[in-house]
Structure formats: structure tokens, C-alpha cells
Structure 1
Amino acid sequence: MNTYTAEKILRIAKRFNNQKRTYLLVNPLQAKHIPVSPKDSLNMMKALGDMLADKYPHTKLVIGFAETATAIGAVVAESFSSKCVYIHTTRENVSGVIQWVQFMEEHSHATEQSLVGDNLSAWISATDSVIFVDDEISTGKTLTNMIEQLKQKYPQLKTRKIIAASLLNRVAGEDEKKLSSAGIVCEYLLKLPQTDYSSTVKDITIHEAPVAVPAKVETSYQALFCENFDNPRKGVQISRYKHGCEEMAETFLAQFVHKIKKGSSILVLGTEECMYPALKLGAVLEDMGLSYHVRCHATTRSPIGVCTDENYPITSGYKLNSFYDINRPTYIYNLCEYDAVIVVADTLVKDFTALESLAGALPNKEAVQLFYIQGGKNVWCMKQ
């Protein structure tokens with residue numbers, strides 16, 4: 001069994017132009033900011049899920065936090081019964097929603113978060129425990145605020161076990177007492193002191209990630225016949241979501257893997273809140289026996305300072321157009337050279353602006369094979 005230490009899963013970066021919290025905890029195994037083996041990332045997330053399943057085996061509702069914990073939450077939910085419901089918070093517009101629960105993540109670059117509430121009452125009633133999943137919990141303030149709102153809307157939550165699960169937990173002192181008095185139990189892979197890393201990053205000279213110069217891409221289109229690619233922002237039975245992602249991966253590979261040479265280096269790139277499907281596809285590629293060198297990470301809304309100093313985790317970056325809203329910036333960090341890049345997005349936006357923005361950031365844009373899986377239904381290939 002892997003032991004996850006600070007040496008393995010903690011790096012400190014400096015946020016760009018954010019005075020509310022100047023530092024950012026970066027987990028090199030999380031497949032967000034740093035390229036990583038998808039299987040290594042999934043194994044870390046599964047370790048948290050297995051621990052929780054041993055302690056709270058009858059859990060039927062898992063709630064993940066956007067954007068960095070969406071995949072962690074899904075993998076945690078996998079550890080429970082096939083009927084466990086997984087839903088994650090979002091900063092995106094979701095159509096057809098009747099009821100929203102909105103709350104603030106005060107230290108974030110994007111403070112507003114929302115949770116679709118249409119079916120929460122029934123889901124809370126059907127479980128004895130509700131597990132909230134984040135990548136790290138420092139004070140628990142965001143979580144406490146959210147849970148208090150949920151208790152007001154859904155009084156049955158007051159009689160349920162409430163678990164705050166995370167890879168890293170830094171809650172201490174009065175913050176720890178507040179969580180306890182609110183009936184919230186913390187579970188985690190690694191406990192850390194509640195260190196203020198502001199002084200650690202104070203003297204680090206950073207620069208903003210530059211805007212990528214778009215590269216015009218000529219694409220060919222092919223439908224991806226994938227039946228079940230559900231939206232976890234609305235809530236989904238985890239077995240169905242897992243199956244849909246695996247079906248997407250298998251269908252894509254059946255149609256396109258012949259285009260990728262044996263031994264190729266491949267990046268499977270998630271997009272903002274959409275991380276779990278990319279990790280699932282990456283893991284299948286790793287297991288194909290074709291000597292692929294596969295890495296996963298994802299675009300993010302988070303502006304992080306770039307610096308080439310030794311041991312600093314964010315050494316390069318670009319500002320891109322978002323795959324979800326071409327007028328909104330998003331970022332990619334630590335982008336390397338690959339033989340093939342597969343972008344996975346659960347967006348409904350059919351526009352190549354973001355793809356061209358990403359193509360412009362690729363170090364070897366003239367040689368790379370570029371595939372874009374959009375909404376689980378469509379695939380565009382950049383023509384060579």
C-alpha cells in the first residue's frame with residue numbers, strides 16, 4: 001500500500017495577482033497542474049476512497065468540489081455501491097436546473113460556487129452519510145458555510161453523518177473545533193500543520209502566463225457513438241458515469257488508436273472541471289500494451305505565477321481561451337512535447353477557438369497529432 005507523504009503530494013506555488021491567499025498548494029499526483037501518469041493519479045484517489053468505504057460503507061451520496069476535486073470525488077464514489085450518487089459543484093452554467101445552492105469560496109480566484117439542488121432532498125434522505133470531497137481543506141470555512149446552507153434547505157441532513165474528505169488536511173485549533181461542533185468529521189490521506197506559506201512565496205519572482213498565439217487547425221470530424229456520457233454537475237449514479245467514461249475511452253480508441261504509433265508519448269488533457277473522463281482514457285491507454293508513455297493533466301481557471309527556479313512546481317504556462325466559454329481565459333501549465341495530444345471536454349460549445357489557442361501553445365505544434373473529444377459525442381482530428 002502506498003504511503004502518501006508531503007514529499008510525494010505537496011508543492012508550494014505562488015498565485016498570480018491574488019492577495020486573499022498568495023500561495024497555492026500543488027499536488028503533483030493530482031493531474032491538474034503537473035503532468036502525471038493517470039494510473040498513479042487514480043491510485044492516489046482510490047486510496048482515499050478505499051479508506052472512506054471501510055469506515056462509511058453505506059454511503060450513497062458523494063459531493064465533490066470544483067474544479068480541482070471533481071475527479072477525486074468521482075473516484076471516491078466508485079469505492080461505494082454502484083447506486084451511489086456523485087455530484088460536484090460547478091462554476092458553469094447548467095441548463096434545465098430548477099434549484100441551485102450557491103455559496104462562496106472566499107480565498108479562490110473565482111469565489112462563486114453552485115450546487116444543483118433539484119434532487120438533493122431525495123438523495124440525502126436515501127443515505128446515512130454524505131461525503132464532501134476536496135483536494136485540500138485548510139480552515140474548513142467554505143465547507144462549513146455550504147453545509148449550513150444545505151441544512152437549512154434540507155433539514156434531514158442534520159441527522160446524517162457528514163464527512164469532509166480530502167487528500168490534504170491542514171485544519172487545526174479553533175477551526176477544528178468549529179468543524180467538530182458542526183458535526184463534521186474530517187478524513188484525509190495526509191495531515192499537515194496549518195502553515196501560512198505566504199512567507200515561503202513572498203520573495204519568489206513570478207510572471208503571468210503569456211497569451212498563446214492561436215495556431216489555425218484544419219480538422220476532420222467523426223461522430224463518437226457513446227450512449228452514456230452524463231453530466232456530474234447534475235448528479236449521476238456513479239456506476240453509470242464510470243461506464244460512460246469507459247465507453248467513451250473504448251469507442252475513441254477503437255476508432256482512432258491506429259493513428260497513434262506504438263511507443264508514442266501521449267498527453268490526455270482534461271479541461272477545467274472535466275478531469276475524470278480524461279484520467280479514465282489515459283489509464284486505458286497505459287494498459288494497452290503498446291508502450292505508450294501517457295501523461296494527464298488539465299486546464300484550469302486558476303492564474304498561477306510562472307517561475308523557472310529550482311523546485312518551483314509551475315515552470316511554464318499559457319493563457320488560453322476556455323473550451324466552455326471562448327471569452328473566458330483559462331490556463332495550462334507545464335506543457336511538454338508529445339507525439340499526440342487528446343483533449344477531453346464535456347462542453348456543448350462547438351467552436352474551434354479554444355482548440356486553436358491550445359494548438360498555439362504546443363511546443364511541437366507542427367508535428368503533434370491533436371484529437372478533440374467534445375461532449376463525449378464528437379471527435380475532431382487535426383489533419384497532418
Structure 2
Amino acid sequence: MFRKIIIKLVAIIALTSAAYAEESYSNYKKYSLTKTKFKLEKIAKDLKFPWALTFLDKSNLLITEKNGGLFKINIDNGEKKKIKHKIQHLPYQGGHQGGLLDTYFNSNDNFIYFTYSHIFNEDSNLSSTAIAKGKLVNDEIKNLQVLLIAQPPLPSKKHFGSRISIQDDTLFASFGERDKGMIAQDPSMHPGSIVRIKTNGSIPKDNPKFTGKDSWLPEIYTIGVRNPQGITISPYNNKIVFSNHGPRGGDHIGEVEAGSNYGWKDIAWGGTEYSFLSIGDKAFKDQYKKPLKTWVPSMAISSIQFYQGDTFPEWQGDLIICSLNGQSLIRLNFEDNQILEEEVIFKNKIGRIRDFEINTKGDIFLISDSPKSFLWKLTKNK
């Protein structure tokens with residue numbers, strides 16, 4: 001009996017490999033280590049499952065924790081202050097992925113933007129990814145405004161996404177498909193999409209809904225994504241670039257374009273079910289937008305940013321990505337919007353890297369997904 005199961009499993013893997021053989025993927029496990037000399041130092045401690053960080057000014061960071069903790073940390077002396085807030089998030093418990101998620105300080109309007117897993121009431125098992133904003137006043141988030149709650153609410157505690165990026169007065173946010181698969185192909189629902197709204201909550205008049213995609217919700221800009229947890233702006237063409245978790249393989253980065261569809265769950269970009277069963281009959285299809293780069297096996301890409309700064313001048317304009325499963329910080333060498341090579345900056349040093357920020361000097365500040373986490377600083381070792 002056991003031998004039959006093994007034979008069947010091998011056959012499934014072989015069929016899957018044959019179906020996807022025409023595509024090439026990147027394997028992060030084969031990347032070489034950087035020759036750049038650097039040092040890692042602890043800036044602050046006692047963070048519990050931190051999820052995101054954003055600079056408020058040159059000396060202070062704001063950090064979210066999945067359990068709802070919100071802290072301001074001075075990077076010069078490590079001083080940590082608890083920030084009060086009333087964001088109605090799904091309480092984080094081991095085994096699910098919700099909680100207080102991304103944060104983004106927008107210096108244009110001095111609002112702090114958040115994504116979180118919105119809970120409708122304590123007796124309901126329904127939740128949604130949501131976007132809110134508020135202002136930091138006397139160590140408290142005041143004037144809290146909810147901008148968008150994903151519809152429909154779902155009885156799932158997985159795949160909320162999400163990250164925020166703001167371009168002028170326009171906000172992009174990534175919403176996971178809540179582990180519901182083909183819902184990402186339904187543009188009348190938010191899960192499995194990237195949304196685009198104004199920072200005041202209004203809808204841009206050139207969103208797909210108003211330019212020929214009549215069935216799309218007005219906030220939706222791109223569909224067909226699984227669990228996107230990174231988003232940034234390219235310095236090469238000013239486009240929004242996002243990262244997306246594949247299933248078992250199929251992690252990728254791609255450009256956000258109006259009305260585009262990345263194909264989940266009709267395709268899986270080379271990934272398979274966790275049972276090794278194939279997803280779709282091809283890794284990619286012509287009717288779907290193709291990623292800039294795809295990884296098999298999965299390294300669980302989280303945050304991404306293009307490097308700008310003086311600390312590591314040799315990395316200028318390169319895409320830095322962090323990995324949960326791979327526990328790595330990785331550099332993709334970009335030239336004229338083309339990826340020329342990859343290297344691992346470090347791995348297996350601080351755990352599952354959830355997020356990072358780059359200050360105006362070019363130093364990199366990182367947090368890891370751990371119940372006893374630290375704020376780390378990566379700088380040049382001269």
C-alpha cells in the first residue's frame with residue numbers, strides 16, 4: 001500500500017514537472033552570498049510578532065504587531081513608546097494570519113495609513129482586509145477614518161495580504177484572496193486584488209471600472225493575486241511593483257497595471273498544491289499578465305523596496321526583497337528595469353524577515369516574524 005502511494009506521488013510530480021517544463025524559474029537556494037561587508041546590530045527588543053514599520057521622521061519609526069501592538073521607536077537610543085489606537089482588528093492568535101498589518105506614514109498629509117484584518121463583531125467569524133488612516137497626536141492615533149473594508153466578509157483567517165504604497169495622492173493596497181482560490185478571478189469582490197483609491201477615500205475616475213471593465217468594483221485595479229505582501233514604486237518607470245506568495249512554489253514579483261489579471265487560481269506560476277497536485281494545466285497562460293520574476297521553490301516573499309541611499313552605493317536602484325521561509329535578505333541587480341543577477345545579502349541570522357525600511361542615509365532597518373523579535377539595523381562594515 002505504502003509503495004503504491006509513493007509511486008502515485010512520483011507520477012504526480014513527474015506530470016506536474018512535464019506540464020511546467022517550458023518555463024524557467026529562479027531558485028533562491030542557489031544564490032551566492034554577497035561580497036559586500038556589512039554589520040547587523042540590535043536597536044530595540046521585546047517586539048512580539050511585528051508586521052510592519054514606517055519612518056515618521058529621521059529618528060523615529062512606527063512598528064505594528066499582529067496582536068495590535070503599536071510602538072514608536074527612536075533609532076538613535078532605542079527608546080520605545082506604546083501608541084494607543086482604536087483600530088478594530090481581528091485579535092491575533094497562533095494559527096491564523098490576521099491582526100494589525102501594514103503601516104505607512106505619508107509626509108504629504110501627515111496621516112498614518114494602516115491595513116488590518118477587520119472584525120465585524122466579537123460573535124462573528126467573518127473578517128475582511130481593511131484600510132484606515134489617522135494622525136499621531138500625543139502618543140495616540142486620533143481622527144481615525146476607515147477608507148475601505150474589503151467585500152464580502154469571509155469566514156477565513158488566512159491570506160489577508162497586505163501592503164500599502166502611496167504615489168502622490170493615490171493609494172495602492174494589496175488584498176489577499178483569503179484562501180478562497182478562484183474568488184481572485186471575480187472582480188465583483190475585493191479578495192485577491194490590488195486596489196487603487198485616493199488618500200481621502202474617493203475613487204480615481206480612470207480606474208478600470210470607468211474605462212471598460214463594467215463588472216469590476218470601482219476600487220479594484222488588478223485581479224488574480226493570491227497573497228501579496230509587498231508593494232513599492234519603481235524608480236525606473238514609476239510603476240507600482242508588488243510581490244505575491246505562491247502556493248508550493250510560484251512566488252513572484254510583477255508590475256501593477258490597470259485592468260490586468262495575474263491568473264490565480266487558474267494558474268499558479270509554477271507552484272502546486274501543498275499535496276503536490278498541479279494547479280491548472282499550465283504554469284502561465286497568454287491571457288494573464290506575466291510576472292517579472294518567479295521563484296520555485298517558494299521563499300515566501302514579504303516586503304520589497306528599491307534601494308536608494310549612500311550606505312551601499314553599489315546597490316543603488318536594485319530591488320531588495322525579504323523572505324519568511326528562506327529567512328533571507330536578497331538583492332536583485334536591476335539595470336534599466338531588467339534583472340541581471342541575484343545575491344543573498346544574509347540568511348539565517350534574524351529569523352523570518354517580515355518587513356524592512358530604508359532611511360534617508362541608506363541604512364536598512366528590519367523586523368522578523370517572531371514572538372521575541374528585535375528591531376535590527378543593517379549598515380556598512382567599514
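Every number in this text was worked out from the coordinates using simple rules, so none of it is lab data. Keep in mind the model is a prediction, meaning the values are calculated, not measured. Cβ atoms are built from the backbone, for glycine too; each structure is taken alone.
For distance in nm of label points 7 Å out along Cα→Cβ at positions 249 and 273, which of the structures 1, 2 scores highest?
Comparing 1, 2 by distance in nm of label points 7 Å out along Cα→Cβ at positions 249 and 273, the maximum is at 1.
Of the structures labelled 1, 2, one was used to calculate mean count of other Cβ atoms within 10 Å over residues 73-80, giving 14.6. Name it.
2
Ranked on mean count of other Cβ atoms within 10 Å over residues 49-56, which label among 1, 2 comes first with the largest value?
Values: 1: 17.2; 2: 22.4.
Largest one: structure 2.
Say we calculate FRET efficiency 1/(1 + (r/R0)^6) of positions 185 and 201 (r between Cβ atoms, R0 = 30 Å, to 0.05) for every structure; which of 1, 2 gives the highest result?
2
Comparing relative contact order in percent (Cα under 8 Å, 6 or more apart) across 1, 2, which is largest?
On the way: 1: 19; 2: 16.
Once relative contact order in percent (Cα under 8 Å, 6 or more apart) is worked out for each structure, 1 has the highest.
Looking at structures 1, 2, which one was helix-only ellipticity at 222 nm (-39500 (n - 2.57) for each DSSP H run of 4 or more, over all residues; to 500) calculated from, given that it came out as -8000? Walk me through the numbers on the way to the answer.
Details: 1: -8000; 2: -1500.
Structure 1 accounts for this read-out.
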